[in-house]
Structure P
Amino acid sequence: MTTATASEPATSLLARLRRLGSTPASGFEGVAGPIETGWLEAGAPLAEAEAEIVEGDAERLRARAVGAPGAGALACFLDGIQRAGVALFREAVPVVYAYGAAVIRVRRDGRMATLTDAAERPYLEEREAAFFPFSLLAPEAVEAHGIPRARLVDTSEGVSPPPPLFPPALYARAAERINHWREEIERRLAERWCESGASGWLLVDGSLTVSPELAQCPRALGVIKSHRTRFFDTEDARVVLGLRAGERTSVFRPTTRQFTPVYSWYLRLRSPAGHDALWGLVRVEVAAHSESIERADEISRWLLAETAPLALPDARWDRLLYAIRDCEEYLRARAPRL
């Protein structure tokens with residue numbers, strides 16, 4: 001994929017696709033209005049996984065008070081965004097345009113800025129691509145209009161049998177590929193930071209398990225805001241859902257992460273009083289080292305300190321840390337308008 005420069009948003013592909021859709025006799029039909037593509041925004045499916053408790057009484061999960069919020073070593077923050085929409089049709093086959101980007105922002109003297117390396121290169125990745133099934137639409141038909149193959153992603157690759165000509169199924173497949181594509185952008189940026197030897201800690205919005213290098217980094221932590229995987233049931237689940245503000249669970253190891261092992265725990269950032277049981281609840285991931293268990297309270301106090309200022313007006317403000325919201329706002333300002 002082509003990576004845009006840090007100073008210029010990657011919008012040229014979208015403009016080309018729109019011109020193609022308005023070109024007579026091209027065989028492509030542009031999109032005249034909003035397309036119902038809820039499948040493109042669908043979240044990950046619900047899942048179940050086992051977990052091994054690695055702190056204290058290994059038979060039971062416990063709630064632990066972590067102490068008062070305290071400023072810590074969190075200096076850098078990584079997040080990514082994606083935007084996607086149907087740009088064209090060719091004989092009923094949708095061509096989905098997607099913009100993906102990731103950035104690492106650094107906090108210095110209370111101000112946020114984009115992190116740069118020793119060569120003054122920003123920790124910023126922006127990409128754009130067109131997603132469609134090559135089994136239903138030959139990529140040469142798009143390339144013929146000046147759009148390079150490097151910007152085209154085959155959503156039918158690895159699918160057996162090939163996807164049917166049924167738009168909801170094609171949107172769902174595109175959404176899956178776009179999610180993986182955006183995660184790859186974030187992974188590359190995170191690994192670059194890990195290899196740089198930068199000082200301080202990196203807070204990643206999401207799981208560390210997208211990369212073995214990131215999962216093993218002793219100064220990286222991930223914060224998962226959405227709870228799509230169930231690790232515990234019955235009494236242990238009651239401990240998780242019953243956490244009070246400033247409490248965490250025992251540290252555990254998700255057993256599904258064989259190639260990217262991490263340690264994890266749940267932390268309640270805000271009181272759930274008057275809300276549902278997931279209000280203010282996040283799951284933390286760190287490297288699977290014994291020191292991570294010893295520092296779980298300290299790291300949790302760092303995260304509690306990150307809850308101010310509030311990440312309003314974002315609807316996820318109960319779990320969204322302000323520095324991560326800053327990353328999102330920075331990227332949204334650069335993203336093309338679909």
Structure Q
Amino acid sequence: MKTVTNLRVYDPHSSPFKRLLNHLQNAEVIEANEMPQGTQIKIILDLPDSFRALLKPYRVPRNYQTLPDHFYFSDIERHHAEIAAFHLDKILGFYRVPPVVGRLIDITRDIREKATEDLANTFFISPANNTCFRGHCSYYCDTSHAVCGKPGDRLEASVQILLPRPPDVDWEKITHPYRRSYSAARKAKWESNENYCYEHVFLDEEYHNRLLLDMMDLSAFDFLIGNMDRHHMMRISSFGSNTALVHLDNGRSFGRYDYDDLSILTPIRHCCLFRYSTFARLHRVYRQGLSTLLSRSLENGEQLKKILVDEHLTAIDRRLEILFGQLDTCIKTYTVKRVMIDDGID
């Protein structure tokens with residue numbers, strides 16, 4: 001992608017960006033293979049002109065809510081969450097989520113007939129006469145959780161551009177300092193230490209640059225979409241240390257619209273630092289109506305319809321107000337000058 005820089009993954013106003021979306025939406029699939037990383041089924045699509053894309057299939061309906069007794073690490077990934085997260089990223093002016101489109105796939109033509117042998121061997125016809133496949137993964141890759149056409153061969157999916165990987169481009173994988181424990185039996189250290197930011201994050205030289213404020217941007221973004229599954233942060237190290245994070249893997253967002261997980265805001269609450277330009281953009285979309293902007297973007301820019309139910313849109317507006325409330329608390333505790341940092345990054 002020619003639009004990738006150290007500051008953004010895409011330029012929403014550029015011709016290459018618009019051509020890319022069309023390519024993801026309509027290009028013929030040359031080959032389909034399983035992605036080896038991750039805990040749930042994902043398909044890598046080889047497309048013309050040397051493009052590669054990541055397909056996440058329809059698993060649950062739009063109004064599905066994560067079960068209250070399920071842990072974040074066992075939550076099912078949702079294709080519509082990836083789509084909605086990209087549109088929100090674009091509205092907020094981050095431009096850090098690799099472009100995603102919703103696409104109607106013909107399972108037989110686009111996947112089974114183009115699949116590698118290992119993937120093709122997991123296909124079957126269900127009792128309802130729908131084409132299905134299981135794939136190979138840690139969670140939900142069995143016959144009772146198969147990916148099936150609805151009906152027949154029709155399958156909704158998110159299709160996201162795969163950015164270049166090593167050896168072509170070097171990436172840095174950073175363990176999130178506010179990573180959850182990924183255990184049912186224990187909590188992470190930050191969950192019981194209110195001084196965690198001062199005792200760990202501020203003392204880590206890795207955060208003595210834009211990464212600290214990028215992490216705050218990511219915390220705000222994850223809170224709005226309800227994403228608890230942010231265990232690592234990724235950036236393209238080929239650009240150097242002054243490089244924005246790339247907000248990958250948002251499939252476990254938009255799981256609950258009746259619950260706002262305040263723990264996602266812990267980096268902001270603990271550190272009480274925030275990028276001024278991000279605050280200015282958030283305030284601007286707040287005045288315009290964030291849910292209205294998101295709904296309009298999804299309606300006008302997507303082949304698939306009603307990506308988010310109204311309850312999720314209402315939740316986003318509510319969470320934005322909660323985020324502002326947390327920033328207000330920080331400012332009252334410290335000062336505007338101490339909390340709002342103008343680092344020259346738009």
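Computed from the coordinates by the stated procedures, all read-outs in this text should not be read as laboratory data. Given the structure is predicted, the values throughout are model-derived calculations rather than measurements. Cβ atoms are built from the backbone, for glycine too; each structure is taken alone.
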Exercise. For FRET efficiency 1/(1 + (r/R0)^6) of positions 98 and 282 (r between Cβ atoms, R0 = 30 Å, to 0.05), the calculated result is 0.65, so let me know which of P, Q that is.
Key: P
Practice problem: Could you figure out which one of P, Q the value 63, 45, 39 for Cα extents along the principal axes in Å was computed from? | Solution: Q
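To which of P, Q does the computed value 1.5 (distance in nm of label points 7 Å out along Cα→Cβ at positions 50 and 162) belong?
Values: P: 4.1; Q: 1.5.
Answer for the origin of the read-out: Q.
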Quiz item: Here relative contact order in percent (Cα under 8 Å, 6 or more apart) has been calculated and equals 23, so which of P, Q was it run on?
Solution: P
